[in-house]
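Heads up, there are several structures right after this.
What follows is calculated from the coordinates using simple rules that are stated; it is not laboratory data. What you see is a predicted model, and the numbers here were worked out from it, not measured in a lab. Cβ atoms are built from the backbone, for glycine too; each structure is taken alone.
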Structure P
Amino acid sequence: MTMPEVVNPDQTYAERTTESLAHMERAQAVMPGGMTANIKHFAPYPLAIKKANGCKLYDVDHNEYIDYLMGYGALALGHAHPYVCQSISRQIEEDGTWLFGTPHEKEVTMASRIQKHFPSMELLRYANSGTEANLLALRLAMAHTKKYKIAKFEGHYHGAIDKLLVSVHPTPTEAGIHQSPHSVSDSSGMSQEDVDNTVVLPFNDAESCARILEQHGNDVAAVIIEPMESGIIAPKPGFLQQLRKITNRLGIVLIFDEVKTAFRTSLAGVQGLYGVTPDLTTMGKVVGGGFPFGVVGGKREIMEQSSPLKGSDFFADGSQDHHEQKALFHSGTYNGHPLILAAGIATLDILESEFNALVTRTEWFKKELSALFQKYDIPMKTLGSGTMFSVLLTEREEISSYRDLQLCDHKSRVKLDKALFEAGIYTKPGNRYSLSVEHDEHALAQTLKAYEKVIPEVLL
């Protein structure tokens with residue numbers, strides 16, 4: 001029997017990406033680590049991309065890849081979808097500018113389209129990222145409850161916010177026991193006060209959540225949660241419903257961070273799948289068509305606090321009485337950007353007609369991937385719902401929390417992903433797969449063929 005040749009992915013990668021290395025050397029002269037976002041880094045150095053179209057990426061060394069990162073899930077229509085390009089061009093041509101700095105009709109049109117799928121968002125406001133959306137959601141919750149601690153879940157990421165950069169990726173020695181997770185800082189430069197004012201909860205453990213929240217309920221303004229952890233780990237039956245009951249009873253605002261899952265897990269996000277209504281919802285990524293965008297929406301009584309009609313605002317025109325109650329401050333030069341709203345509206349147009357077919361292709365692709373791994377007797381799970389999932393190398397029957405996820409074989413997954421680069425398949429090593437409407441049957445078949453080649457070379 002002929003054994004497959006052992007492949008060193010790092011050596012092959014270096015040989016194929018000399019221009020990416022040269023780019024990084026130039027970039028490090030002007031940016032810390034050559035990066036403007038640390039998430040883009042991976043060892044030994046990331047690919048530098050020159051061009052993209054449809055479901056394809058092309059790097060500076062002229063290598064072609066089928067892209068499954070899709071801007072970390074933001075590009076549900078793929079790169080440069082013609083309908084989005086036309087919508088952007090039409091917006092500039094018809095409006096005469098890409099920035100008004102005033103209210104405009106697309107703000108109302110987009111809000112109505114979002115509410116169609118997320119009726120829990122009785123009123124909403126725009127921001128420029130998921131991080132900004134979560135910042136506003138926290139401020140709204142604290143103003144509404146007059147409480148100032150926040151509760152979040154271990155392993156859940158909500159952006160670069162000091163109160164929320166807590167226990168996103170704790171080590172086993174730092175984390176404490178599952179039933180009572182420790183609050184662990186995830187970044188230098190954070191105050192101990194922020195860590196101390198953030199309560200950490202265990203995902204999919206309603207009993208422990210109830211106990212912890214009972215202890216801190218008088219001080220906690222909001223519970224913020226990725227209702228599907230990391231966009232892939234489903235809530236256990238009844239978990240979200242029980243969390244909703246607990247927060248209602250304790251007067252805590254429940255925030256669903258659907259930045260990853262809105263218009264990916266389903267058109268109505270996780271809340272639509274599970275029939276649970278949060279007080280506030282945040283979203284970004286897909287809904288902005290791949291542009292910088294965020295949305296906060298929810299109960300009228302909470303959202304109305306940000307209205308300039310509810311109190312004085314230091315950006316007001318001078319006609320307000322500064323002795324009256326202060327409005328909750330929220331502003332931004334680019335909020336409701338007309339070009340981005342045009343892209344977002346166009347994205348929803350396409351998804352409303354093509355989403356179900358894309359889910360069907362995704363499910364077929366997951367099934368075929370699983371069959372390939374079974375062929376080689378390698379334990380693997382494709383975990384996720386809708387048009388997003390991850391390939392997990394594990395023998396575990398159940399993955400229900402961050403801690404379960406950490407027990408998967410991440411080193412082999414990264415090695416596999418790097419070997420797939422040579423076969424023309426791209427996602428950041430170890431990251432999720434996000435499919436787009438441009439991932440047709442041919443692209444999926446090509447990907448399966450690449451896996452067929454790489455699995456015996458790397459994993460056997």
Structure Q
Amino acid sequence: MAPSIQELYHDFVGNDVPNAKHRRSSSSFDPNDISINARPCDLGRVSGLIDDIASYNWGDIDFSQDRNARISLLSKARSLIAALETPRETLLRHIGAETSNFYTIVIGIETNLFHEMAKDNGSPKTATRLAEAISFDPDLLRRILRHLASMNHIIQTGEDEYRPNNFSKALTTSPIAGSYQFYRNICLPSMINLHKWLKTKSYQSPTTTIDNPFTFGHQTSQTFFEVIGSTAKNTEHFNDHMVAYCQGQPAWCSNSVYPAADRLISGFDASPQPDGSDPVMLVDIGGNVGHDLQTFVSHYPSHPGRLVLQDLPSVIAVAPPSLTSPLPNGKYVQLQEHDFFTPQPVVGARAYYLHHIMHDWPDDKCVSILSQIKKAMKPGYSRLLINEQVIPEKKASWEATYLDLYMMVLFGARERTEKEWLRLLEDGCGLKVLGMYGPGGGVEGIIECEVALEE
């Protein structure tokens with residue numbers, strides 16, 4: 001019988017002659033001793049991580065359905081890799097393997113490489129055949145395919161022969177492919193120049209939309225959204241990325257995130273408006289093409305009240321036909337052109353909903369946006385729902401921390417911790433936070449607020 005991973009580890013530690021060096025305390029660290037570069041980064045954690053991974057009852061877990069178990073195992077697996085890698089290996093992965101990986105994937109997207117690989121049910125194909133199909137230098141393609149296989153993004157089935165896996169098949173879909181192009185064209189020029197911008201600002205955080213690493217990296221006076229709107233391709237790739245980012249996340253109005261049936265629908269006032277129209281259940285402010293409203297309808301098809309989608313005229317103009325079709329309850333989504341820096345035209349709605357809005361703006365702009373909504377809210381009845389990350393003070397997920405840094409780079413904005421949300425909403429806007437809902441672990445949650453009553 002093959003040895004278990006625990007036995008292999010304990011064998012390795014037991015037979016490792018320089019093991020005493022591996023376990024030296026941090027107090028004995030000598031910055032002039034470069035041998036540290038060739039030693040595992042955190043060998044002391046390896047045994048515990050292996051035991052944790054081995055303790056999973058593999059036969060009883062469906063990782064395709066149990067997101068929490070899958071994310072937990074992924075976290076431990078990543079921690080194990082980080083602990084076992086040497087600083088040299090981590091360095092080469094960061095600066096070499098992952099950067100070349102990103103750009104060769106983009107090349108594959110732009111040349112339809114992954115579409116060709118997916119043909120014939122993803123059957124194995126030679127590099128020569130693929131090169132001919134996409135008009136590519138065969139020798140160059142072999143080198144690219146070797147690297148993608150070494151990074152586990154495609155599978156090598158024989159000498160000079162490859163087939164796609166689930167990831168490389170996904171690279172043929174517009175949400176995933178468009179996301180790579182969005183980051184290559186829009187995001188990376190900003191992040192690549194972050195260190196230069198910070199040096200010119202004495203390493204102070206950016207706090208404006210017009211002087212930040214994005215404007216510096218792109219050498220432009222335009223804001224992020226102005227650049228996105230300047231070409232059809234930029235807009236297309238941005239929208240692709242929004243779809244990809246939200247896929248696989250629990251629905252914002254599901255019981256695992258925010259119990260909308262109890263918190264919104266049960267308290268809805270169905271009394272007609274003064275003009276005789278139906279009252280409004282939900283206003284999706286800056287809601288793009290209505291993905292979140294469609295999610296709400298799918299969970300509560302017989303919901304009472306009207307739904308309103310608000311965004312800028314250029315966005316409302318491309319809203320899909322499905323939004324103008326009758327809802328299951330016989331009503332329609334109202335499409336409304338609106339700039340959220342101007343007065344909110346829907347007064348007294350049950351809920352005003354913001355998704356991915358606050359993290360695009362520094363605090364002073366957030367206060368301006370929220371003040372317009374607050375004026376339209378009915379005290380004691382209307383709710384403000386903010387769908388965003390709430391970063392924990394300890395053990396934050398990489399899905400939240402990377403996004404925080406990109407919000408800083410692109411907008412001079414941020415993701416926020418619970419304390420930062422309370423400071424913005426309660427101290428800055430005169431709102432009362434009723435609760436913060438969601439599973440955490442990199443999953444966005446709902447921050448529910450109402451107008452704070454004066455004492």
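Of structures P, Q, the largest value of FRET efficiency 1/(1 + (r/R0)^6) of positions 145 and 225 (r between Cβ atoms, R0 = 25 Å, to 0.05) belongs to P. Volume of the Cα convex hull per residue in Å³ was computed and gave 218; which structure, P, Q, did it come from? Structure of origin is Q. Could you tell me which structure in P, Q was used to calculate relative contact order in percent (Cα under 8 Å, 6 or more apart) as 21? Checking each candidate, the match is P. Matching task: 15.2 is the computed value of mean count of other Cβ atoms within 10 Å over residues 121-128. Pick the structure from P, Q. So the calculation was done on Q.
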